[in-house]
Structures are given as structure tokens and as C-alpha cells.
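A short reminder: the numbers here are calculations on the coordinates, not readings from a lab. Keep in mind that this is a model prediction, so the values were computed, not measured. Cβ atoms are built from the backbone, for glycine too; each structure is taken alone.
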Structure P
């Protein structure tokens, strides 16, 4: 791995793994969930509050930051860590997913992608070299190589062309990244739902050589069953002595299933996005605070949760402030969701260490199946 980085496995249970990624900016306990700080902030939360949930690392978004406030401005102001007041590790994505999601505005070829900004319509280009430059200016600790995130559904020929392009871009990303002590570069496996393409992609990435490896091109609409069918084999194709990162996942049961299949790192906007729309993740499943059933309920959202929302406020209050459009609603529910996700990761790390992951998963699913508390 890159100088200053180290990945250590502490225990395994089946395919599930727990360990530590050691970086110059701090340790990342795995399996790890990375809150998404798209534009230099985890929406509705202070950085110190995010850290208090147990998060060891955040994700920043190359596409959004290059457009606003621009990577050049962030660099002049001391880098992303100082700019957003988060002094622990940051992973930045490459911009590939956002390029895919803006397909009506893009023009893609071998060189890279030209696209119009969703902010002001200005014309921009991302190439593997430019993506590496942007992420260098941001100062992220873990850099993702530039790829094309294959859309779903994808015919086999289209998926192959996309995967092969991503592998050529991966080699260019590796060359452009160079030797940067204290900073790691991750490759991204593509191949949609096709086993042979996933194998070829993994072989190409291993030949190039990366500090960690991501499973890309999933959680793009294929559904959990199809995603798990790929995860049954895709992580095993990647080096066992490097971190394995599943991009853009996901719901709590997605995360448990991914860890069961050998994934070490995940990210998703769901905890914050759901919090802003009145949804809370709990041990009993998703609770919708918009519903009138909560308006006279004096109980906490989750009696076993120690987050500020559960410790200090009732369901009735959370229902009220959401219905009234008060900002504190998104703040409290986002904080709760972040606590829940990090507590879930800690529970899995402990279960793997004890060799009890199957028992953990059985209990996790059983409590969720019971559903939410009955109305008072």
C-alpha cells in the first residue's frame, strides 16, 4: 500500500471481515460506513456531531466540489479538511457516478467526459488526469480512480464496452496519481451483473495495482437480489489484503448483506436524505414521523438509542416539528440516523470478532420483522 497507509485484518467470520485501515489522519475501523458530505458538509450536521456518532471517515464529492466552490478555491483555502473542519480521513469519489446520472447533459469518449454544469450550464470536462488533479487539490486521503459507472439495465455488449473503457481510465488514473505518500488510490471493478466481465475487470485492476478496490456499478436500480448475487463472488475476485469498498450502499439490510459477503467499506446518502424527509432508521425498521399515529406518542423514537433525538425528544415532538417545517426536524432525525448506522457497524464489528455474525444477522432480521411499536 501507499506509504503511510496500512490495512490490518483482526478477525474473519465466514466471508465477513473486521479490521483497521491506518492512515496519517487516523484509523478507520472496518467494516466502515462513510457519511456523505457531498458539497463539503454532511447536511444538517456539524462535523463534531458526525464524529460523535462514531464515524471515522467522510466521503466528499469530486463533481459537486469542482463546480462549487471549485477545487482550486478549496486548495487555496488549505484543502478540504480545513475548509469543512473535518480533520480525520476523507475519501473523494471520482465524479463518474454523477456523470452517469447527468447522461442527458454529457458527451463521453475515450478522452473523458464533457458535460454542462447542473448549477449554471457552463461546460466542463473530466478526464482521468483531471479527476486526479481535482482530488489532489481537495487533499483527500483516499482517491478513487475515474470510471464510467455502468447504468442499469445494460446489455452485455454495452456493459463490456463500459467496463473496458473504465479499465483504460483506471490505468491512466494510476499514472496520473503518481507517488503520493500519505494518500491512497482505489481502483473500481465494473462489469454490471456479468460474472466474466467482473473477473476480467478484477484481473485488470490487480495488474495495475491499487491500495484498495471498490465494487462499482451496483445499487443503480438492479435490486437487492441481483446485487447480492454479484457480491456472492465479486469481492472474492479482489485482493484479500486490501480494503474492499461497495460504492453507494445503502439500506441497513443491504449493508448487513454486503458485510456478510466480504465488504469492508460503504457509503450512502440515505441517513441524511431520509432524515430530512421525516424518515428514521431503527432496529425495528423505517419509522415515518410524518404519520399522524405519532402525534400523541410520548415515547422515544427508539428506546435503546442514546442519540440526542431519542434521549431528549418524544415521537410527538419529532412529528410536530416535521409537520411544522422546522429545521430542527432534519437535524434531529439525521443525527439519529447517523447514530443508528454507526451503531450497526459497531455491532457487526463486535459480532465478527466473536465469531457470531450469523447469530447477529438472525437477531437483526427478527427484530426488523416485528415492525414498529404499536400506537399508544
Structure Q
């Protein structure tokens, strides 16, 4: 048993001064705002660990290129130093064999209670060729029975699937949801009516809002308009200020509030490493400052980390710090149905951060232990 104390704590909902919480067996078992004994004083702003639902890679490893348990560990450790304590490793569109390898690695991580791995995000392969981005066009395809069976496995933890609604019928979406899959819409050129039908069918997420999706026009709201207008949808947002203009970040937040926007990184292998160039298909993804792109200028994921996303959302976009932290913790946790992360209240996993005044991570605790 350990009592922690801090001058300022964000508990996942609001700020507290002189906050104390007890950790036993990796869980928060009591909280108090009155004076109590203290074993560890935390010098800085304490906040729940971040939850990232879109992580393609990190630590020099891309999940697609090495779908193994050791890769998951490297990716997670690379991101944990920047505040991510829970993630969905993300598989970009690939062949069925790679999907199976990735699923087996995730299943092993779940079975072994690997810290930080909550499930998997399949970003594709059932997307729109027109909006595929760097996803390989020769692997974008309709859903087969074998893929449905794989996606609905019961040993993968939380499963998030990004689809283009013009290529997956609403009744299939409903069937996926009934099997426990969380369906998000993205990489899509669908019109508003098609998107609305998908949402009515049970889709409740949007993958990297504004990027690789049908735009908002006066008489054609598209996927962007549908997402902004429908409170049933939680939208992922890449706030590196390269993927989405600052003003559009403001528009999204104003439309959906902190409960409807979750910060994501869409991180590639470059995060947490000195990697500059990453081979990808028949080309290469190059890092130039904070930007990842292919030689033709196509954005290719990001080298963003979650602390950086929070910092930009607050300092550059102007979102209040409380809301920026909420979008990085409570919102994504609720979106994927995790009740024990994203907050620092009784019953929560003791996954938390100590952040300095400039909003950089100073310490990371996982299950109550300093990492």
C-alpha cells in the first residue's frame, strides 16, 4: 500500500488541489482531499495516463512489418515515455496472413496481461481506394468470411475496426457491433446518406477526422459533416498541426466538445527513436522535423506523441488544459469501453503521469510503479 500526494491533480474529470490517493496491488483504492499520511509526494501536475487508439508503431518498429509480441513491447515502451499508458496497436491495411500474425500477437499480449495493450485497431482493409492515403491499393478489398471471423475473435481485447461505409453494408456493421467490435468510419468518400445509415447501423467512431474522408460542402455534408453533427460519434483528431489546420481543430472541438473528440497520434515507427527513413511498400517514409511523408508529398502517419498532442491542443489551438487532458484520457477510454483507465478515482488502474509547467512528462507510473 502506498499513499501518493500532489499539489495539483486532474482526476479525469476536474482539477483538485492537495489531492491524495492510495494505491494497492496496482489499483487506486481510496482518494482524499484532506490531509493524510503521504509515502510519495509528486512534484508537478498529476494526470491519468493517456489512452491512444491509433498507434501504428514506435521505437523504430512498425507493427505491419513485425507483427509480434516483442514488437508490441517495443512500441508501447516508446510511447509510454510520452504519457501513453494504454493503447490499441494499429494494423494498416495488409493481407490476411499479416492480419492473422498481428491478431495472434495481440491475443498473446492480452493473455499475458502485457501492460498497456488493450486490444487492436484494424485500420482497413475495407476502405475506399479513392481515400486510401498510404494504404496499399492492391490490399483494399471487401470483407470476406475469413476476415469477419478474424476480426470477431474473442481473445483480442478491445477491437476497433475502421471501414469505409460505402464498402460495408449497415447490416454487416450491425453484425460486427453485435460481436463486440467497435466500428469507426474513415478513409471514405461516402456521401452523407451512406454515412448516416452506417451510424444508424452502429458505427460510433471516426478515424482521424478531416483526413482521408469526404468533405463538408454546402449541399453535401459528407463524412466530415455527419461526424460533426452527430453526438453518437467520437472522432479521433491528429493535433500535430500538419494533418489538420488549427482552425479546423477549433471547429471540431466547438462542435463536439471534450466528450466527442479523442486525441490520437497515428504514430509510425519514428516515435521514440532516431529513425528518419522507413521503407514502405515500393517507397520510403521520410521524417522532416515533425512531418512524415512519402516522396510525392503524401502525409504518411505522424511522429506525434500524446503529450505533444495535448500540448498543441492547449497551447496552439486554445483548448483549456482540463479539456485537452480529458480528450487524451477519459474520452478514448470511454470510447473503447474501458472503465478502469482514463481517470484517477477509486477502482482505476494506478496509471498516471507527473507533468511539468511546460507540459512535458517528467514521470510515468504504471500500476503504481515508477517506469
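Once distance in nm of label points 7 Å out along Cα→Cβ at positions 135 and 351 is computed for every structure in P, Q, the highest value turns out to be that of P.
Given a value of -12500 for helix-only ellipticity at 222 nm (-39500 (n - 2.57) for each DSSP H run of 4 or more, over all residues; to 500), calculated from one of P, Q, which structure does it belong to? Computed on structure P.
Using FRET efficiency 1/(1 + (r/R0)^6) of positions 31 and 287 (r between Cβ atoms, R0 = 25 Å, to 0.05) for the comparison, can you identify which of P, Q gives the largest number? For this comparison of FRET efficiency 1/(1 + (r/R0)^6) of positions 31 and 287 (r between Cβ atoms, R0 = 25 Å, to 0.05), the top structure is P.
When FRET efficiency 1/(1 + (r/R0)^6) of positions 39 and 359 (r between Cβ atoms, R0 = 30 Å, to 0.05) is calculated for each of structures P, Q, structure Q gives the greatest result. Tell me which of P, Q gives 11.5, 33 when you compute Rg and Dmax of the Cα atoms in Å, for residues 119-190 alone. That value comes from structure Q.
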